[in-house]
Every structure is written in C-alpha cells, then in structure tokens.
Structure P
Amino acid sequence: MAAAAGATRERFVAEAGRLDAVTAARLGVPRADVQRAIADGRVTVDGRTRQKSFRLAGGEVVDAWLPGPAALAPEPGSLPVLFEDPYLLVVDKPAGLVTHPTVTRRTGTLVNRLLSLGVPLSTAGGEDRPGIVHRLDAGTSGAMVVAKDDRTHRALQELFRRHAVDRRYLALVRGVPRHDRFVIEAPLAREGARIRVRTATGKDAATEIEVRERFARAALIEARPRTGRTHQIRVHLSAAGHPVLGDRAYGGGGDDAAALGLARPFLHSWRVAFDHPITGSRVEANAELPPDLAAALAKLRRA
C-alpha cells in the first residue's frame, strides 16, 4: 500500500484480540490513533485491510503505517486564566478539548491553546505535553494547573502524588443519594477503553461526596477525589448507582440527560487549592460553571 508522507511502517506478529486494541498495546500508541489509521487503510492483517473490531486469532502479521509527529502550532481560542505568577498558571479548560496532543492528533488540544498564550511552559512532561502536570477528560471542563518551568513542574507533580492538591468537582447525578456526605472506596482497573471497578486487580481509589442540592430524580454533588485515577469520579459515581448525567460511557445518558440539553457529562472542576511549591503562598482558584452546565441546572431548578 502507499504510505502517507512521513509515515513509518511497524510490523509485528499479532496476539489474539481486537485489531485496534492489540495494535495500540503492541506499538504503545493511543487506541484512537490506531483506529484512525485503520479507517484510513493504513493497517493491514496479512496484507489485507480489516475493520477495527476484526478479531485476531494470533500469529497474523500486522503492518501499520503511522505518521511521525508534526510540529505543534499555537491555536487561538477561549482559555481563561484563573491564576498566574512567574512559576505556574491555573486555566479554565473548556469542555471538548483533549488535554494534550498524540502522535496523530496535533491540533485542537489544550496544549495548542496554551502555546498561543505566549508564556513559557515546562518540558518535563515531554515535548507533546508542555506545561501539562495533570489532565482532565476531554468532556470535563474547569480548573487545571499548568507549570511554566521544569522545577515547578516536578514540585507540582510531587504535590499531586502526595494528594496535597485540593481538587473539587461539581457533578449532576442521576438519582438522589441517601446520605449528605459519604466516601466511595473502590479499586479501579482499565479494561480496553473503559475503567472498571475491580476489587482483586484494581488500584486503590477513593472519592469523597457531598450532596449540594436535591431534586426529584437527580442531585447536584461535590466530588473530592482522594486519589487521581483515570475516570475515577465518573466510574465511582456510576458504581454507586448515581452516574453523572450526560455521561453515556458510564450509564449517564438517556432521556433525562437529553431533556436537560446535556451533550456531555455534567462534570466540572470548579476549584483547585494548594500551597505554592515555590513561594509557599496559598493558591486558590475557582472556575464558574460554563453556560451549558449552568443552563441544564437552571432548567432542573425550574422543573
């Protein structure tokens, strides 16, 4: 097949499993990038193109043509700055933005917008993650901490590792919890593209929950993760029987979410607070609910 300009071929003998999952795991690249390559005809199995869900028996020869990374370019776009000093900044990430680029996704990320701010950004996280100390899911909005230099980056990482950053999220969930305050403790493990509660094999995870407002069939809650696992709040709430409304991946879709006009999970990082790792001063940054979530909440209050 004709490879795309700048693409390199990776060949391997496959293990059993789905074509996209096996290829992503073997090459160490995001599954979404592999799926785009499959859709473009740049992945073959024994010389033939297949669908992403094709079941490999094991032993097939897989060829994948993946492009080398293009340079990152600044992109304009809304990115409110909630706090800034010479060492770090806290930004209000809009929903719909992936946090950082991948090998094949070089545009439309938070990093592209950060580059347009014209401020220095740390390099400790790698060339595709300038300034990025932690992440928010693409569908999650709100406060995110960004490092301007490598010393600050490493110090912030240590704060997150010690769970010394107070992170608080607002979520609108299906159903009404019985208790005003409670803690969800459930180990989490990745299974394919999703995270599951797995008592025997998962990593410890805990989330504090406080009910802010009750409605007939929903509740506004504040979630404070004690740990920082992928999709933690979403999976914990779903496991507790109160999925985040609008979160189709973890049981929060359906008519009630659609009636509120929710096109993404009602999950917002409304506050981050920590002792500045360089100056020692207290940093507290709050991000207001964005218009889409504020409108959904107002509609529920009027019902």
Structure Q
Amino acid sequence: MQELSVRHLLGIKDITAEDIQLIFETADNFKDVLNRPIKKVPSLRDITIANVFFENSTRTRLSFELAEKRLSADVINFSSSGSSVKKGETLLDTVNNILAMKVDMIVMRHASPGAPHFLSRHINANIVNAGDGTHEHPTQALLDSFSIREKLGDVAGKKVVIIGDILHSRVALSNIFALQKLGADVMVCGPVTLLPKYIRELGVKVEFDVRKALAWCDVANVLRIQLERQQMKYFPSLREYTLYYGIDKKMLDSLDKEIVLMHPGPINRGVELSSDAADSHHSIILNQVENGVAVRMAVLYLLASKQ
C-alpha cells in the first residue's frame, strides 16, 4: 500500500502532490462506502481519536466526528469552553492529560497559528490540523480540490478564483497551496484592505473587480468576511462590501459560460452570496460538505497506518 510522506497533517505546505493524489484516491473508495446502506467500515476500530477544539466549529467538528465513527474509531470530544484551560492550564498539559488516557490521534483546532506544529514536536500521537488561527486549514483545502476534481474531472489547468477576506482566511492559504500543487491557475479577488501584502509572492494573480474575476475563472470559491478575527474596520460597511463584492444569480447568469460556485461555509447569505446564487445550479456547496467526510476519512485512515 502507498503511504503518505508525513506523520501529521499540519498544513498543505508540508505535503506533496503525490500525497494529495493518494488522499483523493482513498477518499474515492470511502465515498463509495458512504453511499452504501451500511456506511461503516472497521478500518480504525482499535484507534482512539480525540477532537480537541479550542475554537468554535460546527461543520469541521461534525465532519471529523462522523468520519471517525464511519471508520469505527473510538472518539472523545474536548472543547476548551468547559475545560481547565479556563483555569490557566497550558496547551501541552491539556494535550498530555488527554494522551495519558491512551489516545492515538488528535484532531485540533486552535486560535494560535502554529499550535499543531508546536504539539507535533512534543507528543507522539498523530496530529491533524483542523485550523490554526489565520494560518492553514488543510482538510478544507483538500475537500475543495477534491470537489473540483469530481465536478470538472481534474484540477490541473483549471482557473480558480478565491474571492473575499483573504487576509484573515486560513482556507485561502491552504487552498492556494493545494491548487498550485495540483496544477491549477489561481487568482485572488477582494478589497485591497483584505488582501495580504505578501500575496503576489505566492504566485497568484490579483484582481480587485469581482466581475472580471468571474469572467476569467472556471471555479469561484467565495469566502465569508471573518468579522470575529478583525481587530479594526477594513471597509466602510457590510452593505458596501456586498455592493462591490457580493455575488448574485443575475451576475452568474450574465456570464457567457458556466462556472462552478463554492463556499467553505458558513455562508453569510445576503453578504458575499445571495440566496439565489448559493442555491443555484452553479453551486456545489453541499457536495463540498458531503465530500468533507470522505476526505477526512481518507486522511485519518492514511495517518493511522503511520502509527
């Protein structure tokens, strides 16, 4: 059996294009499993996985938990809101206490960039980064690229634009790395205040006009405005942002071609996407959610073989 080149999934930056293809091929098999009447396999029945979330999450957490249960793993859930972290316990102490209960793998979301990388140097369990600050969110990027591959047959050669709050988005950075490794042409689009200063150094195109970006692309991945991560005002108002960067069905229908519309969720309807755009035939947003479970099953299964 082919193996991943890494023991942990800390970021897309750390893995190879071959790793990504292996994850996709494994996810194809698990997607078949998820469409069977009995959606469970015994692949990880002797593995215990802890979901350690120091930040709020609905989609990612449910998706990982479902993936773990579909693989027959034993699952424990930890959230910092009701824990001793509130009493001043350090990250390393928290995790070591969880590991003392004989946990094999940790899926972790943390507000500090680099938190999973720090842990990986101090503990033996496999770590999956479920989002670290504004840094990376590797499984989201994998499921996004997997969804493009499923819809368009391949990622290589496709033109993908990421629209919105690039500055505060871990999804954007992971997506740029994944799409480039798979041979896609990548553009970012948003207000100048929401694009990082270094963005051109990543080898992406930059566009400030959303209509031009949509006319250029095959796929538009639309991000929400991350108000909870913004320490100051980056634009006058949400209404003004919607006026210049909001996408509706009329805009999509006016294009002289079909494009694929994506969103990592949660959608702020009426801000970055209108409801008629989010629910239109262009959208593969619910396919992304479905594919998330298969892709996360693949990641957990492949990392478990590195035990």
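Quick notes on this one:
- Structure from which 19.9 was derived, Kirkwood radius over Cα pairs in Å, options P, Q: Q
- For mean count of other Cβ atoms within 10 Å over residues 94-101 computed as 14.8, the structure of P, Q it came from: Q
- Structure responsible for -5500, with helix-only ellipticity at 222 nm (-39500 (n - 2.57) for each DSSP H run of 4 or more, over all residues; to 500) calculated and labels P, Q on offer: P
- Highest-scoring entry among P, Q, by distance in nm of label points 7 Å out along Cα→Cβ at positions 182 and 206, is Q.
- Between structures P, Q, the calculation of distance in nm of label points 7 Å out along Cα→Cβ at positions 150 and 278 yields its largest number for Q.
- Relative contact order in percent (Cα under 8 Å, 6 or more apart) derived as 21 - corresponding label from P, Q: Q
Readers should treat all values here as calculations from the given coordinates under stated rules, not as data from a laboratory. Predicted model, so just to flag it, every value in this text is computed and none were measured. Cβ atoms are built from the backbone, for glycine too; each structure is taken alone.
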